[in-house]
Structures are given as C-alpha cells and as structure tokens.
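Undergrad: What follows is a set of structures for review.
Just so you know, all these numbers are worked out from the coordinates, no wet-lab data involved. Only a predicted model underlies this, so the values are computations on that prediction, with no experimental measurement involved. Cβ atoms are built from the backbone, for glycine too; each structure is taken alone.
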Structure P
Amino acid sequence: MTIRSDRWIRQMARENDMIAPFAAQQVRHLDDGHAVISYGVSSYGYDARCANTFKVFTNIHSAIVDPKNFDPHSFVDKEGPYCIIPPNAFVLSHTVEYFRIPPNVLTLCLGKSTYARCGIIVNVTPLEPEWEGHVTLEFSNTTNLPAKIYAHEGVVQMVFLQADENCMQTYKDRGGKYHKQSGITLPKP
C-alpha cells in the first residue's frame, strides 16, 4: 500500500469528485480573517470539517446502549456553530464533506491533535473501497469538564492508502449498510 500525497488527493478530487465540497489548500483563516481549526488538503491527507448538526448522548430515558437495538431517544438533537460535550460523554455529528472512495483505496479517519490535546477523542474509522457518504463522527469527552467542538472547522484527518491491486469485493459490492449515508447515521444491526 502507498500513502497518497496532496498532489494525488487534488487530482482525485478534481477528476473523480472524491471529496465534495473540496478545499484544495489548507484553510486556517476565513475570508474575514477569523482563525479556524484547519481543514482542507494537507501533505498526506485531507482535514475534514464537522457539520453543524449534533446528537448529544443522554441517559434521560435510562436506556441500555445496544448496537443491535439502539434507542434513538438516547440523544438530544442540537444545531449550531458549536456543541458542548458534557463531561465523560459523547456526541455524534457528520462531516461537511461527502466522500467517494476509489475501489483500490482504504481511507483512515483519524482525530486531529488539536482536539486530542484537550481530551476530545474522535473514533478511528476506516472508509472501505467504494464506500461513499458523509462520515458519521463520534466525539468522546474524556475529561471531567464540559468540552467544545466547532462546526465547519477541521476535526478529523483522512489518510488515503492506495493498494497495488483492487480488492475482490468492495463495500459497494457487498451492499454495506452504511453505503451512501447522509447526515448522522445511527447504528444499524
């Protein structure tokens, strides 16, 4: 496998619409000069942004967390420019960007160090060959204090690993349950 560079990422975004919307350069300041946590193409990856919709986990209904029978009432929906994660809790959101992964590429979604240094951890997630959609993101606040995450700013880095040969069966071929997901997608059995 080969880790793909910024040049390859720009080419794939342009020719195959691999990432949309796409920021061809690293963005650290908005047009008005406002500083943001960076997003866009980096040396060997792409820093994706968090959308402004959130699902904050709550135990208000005393539900049992069951990945085979998940109760959607375990979340409180929030929309806005940021989200406060309660102490020792988690929040779901999704990427602003829609990804279309090529058939010979495995993509790893990793948390950015800016958030990790604050005790906010993003679940490491693989995007398999020929998967497409908005990436559902899970943020865990490992601290005993409330923590803040920002919408429309960088939260994760995508690292693209290109194989020497295509896999025998892609995510799309096997009808993966999260294929072409849009927005925040809850667990499916």
Structure Q
Amino acid sequence: MGLKSDSWIREKSLKEAMIEPFVDRLEGEGIVSYGLSSYGYDIRVSDEFKIFTNINATVVDPKRFDMANVVDFVGEVCIVPPNSFALARTVEYFKIPRNALAICLGKSTYARCGIIVNVTPFEPEFEGHITIEISNTTPLPAKIYANEGIAQVIFLEGDLSCEVSYKDRKGKYQSQTGITLPKILKS
C-alpha cells in the first residue's frame, strides 16, 4: 500500500469522477485553502451545518439520536459555540476506488485556532458526501467559513483490491448526501 501523489489523484478524479467537483490546483489567496495539493486533496466544508445545543438537555445517544440535540444552520459563516460541536458536510462528492483507502486530517489553520476536525476513513468503494465533525475546544466562539478548506484527504492505494468493499457490505452511509446523522443497523 502506498501514498498517492497529485498526478494519481488528478487522473482518478478526471477519468473516474473520484472527487466532484474537482479543483486541479490549491486555491488559497485570502481564504482557507482547498483543492489539489502535493500528496492529497484539501476538501471544502459546505454551507450546511448542524450545531449541537443543550437547550433541550437530552442525552446524545448514537443508537437513538434525538434531533432536539442539534440546530440546523445554513450560511457562509458558522459560529460554533465555545466548547461545542457541529456537523457539516463536504462540498465534494467522493467515489473511492476498490483498491484505495482515504484518510482525512484537519487543516493546520483551524487546528491552530483550537478547532479539531474529525472524519473517519473513506473505505474502498465508499461513495457520497463526507460528514465532517467539528469540535471547538476553546472557551471562545469559533468561525467556520463555508466553501473554504476544512481538512486534507490523503489517499493510499493497495497492491490488490480488497475482498469485501464498503459497497459490497452495503455500508449504512453509502451514497449519503447532505449531513448524515448516526445510524444503527436494525436486525
């Protein structure tokens, strides 16, 4: 398994629609950068957010998620309250090849402001928008800029294709669009 370069990412995106929309260069003047970088792709956060709130004082339960725990927000700047959390989604839609895995890491620009971005791995043959978890670890409100960079995706390609892909397993988040809340499969 090896780290993939910008030329591999460009080829897969242009020929196989791995990333749509695809930006062929790093855009960064006056904004938090996004687009193709040396060994990765800097993804953008959309203008859709779900901000966690304690107004209703319910418990956060991944098996029975209560929509009263979040407030929907659409806008160019999202303010994440102090010591709080928001969900968002990528602008980009991904189609991961069967012999690849992608790992996502937060951008240093936000990390230096106490904003932690968590995204789980993009498994082989996962398809969809990526739901992004944003934590404000500071005691101050924090701004997140829509349609600008939020994290970097690094791609690894296996020597062989996996035996069972996310698509084969009928993964519960396959083909997700918008912000997808936690799901538990029912038997």
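Undergrad: Matching task: 1.9 is the computed value of distance in nm of label points 7 Å out along Cα→Cβ at positions 104 and 176. Pick the structure from P, Q.
TA: Of the options listed, only P reproduces it.
Undergrad: Another one. A value of 2.2 was computed for distance in nm of label points 7 Å out along Cα→Cβ at positions 16 and 168; which of P, Q is the source structure?
TA: Matching structure: P.
Undergrad: Given that FRET efficiency 1/(1 + (r/R0)^6) of positions 48 and 88 (r between Cβ atoms, R0 = 25 Å, to 0.05), derived from a single structure, equals 0.45, which label among P, Q identifies that structure?
TA: Source structure for this number: P.
Undergrad: If you rank structures P, Q by FRET efficiency 1/(1 + (r/R0)^6) of positions 40 and 56 (r between Cβ atoms, R0 = 25 Å, to 0.05), which sits at the top with the largest value?
TA: Structure P gives the largest value of FRET efficiency 1/(1 + (r/R0)^6) of positions 40 and 56 (r between Cβ atoms, R0 = 25 Å, to 0.05) among P, Q.
Undergrad: Continuing with this model, one more query. Ranked on distance in nm of label points 7 Å out along Cα→Cβ at positions 72 and 128, which label among P, Q comes first with the largest value?
TA: Between P, Q, the highest calculated value is found for P.
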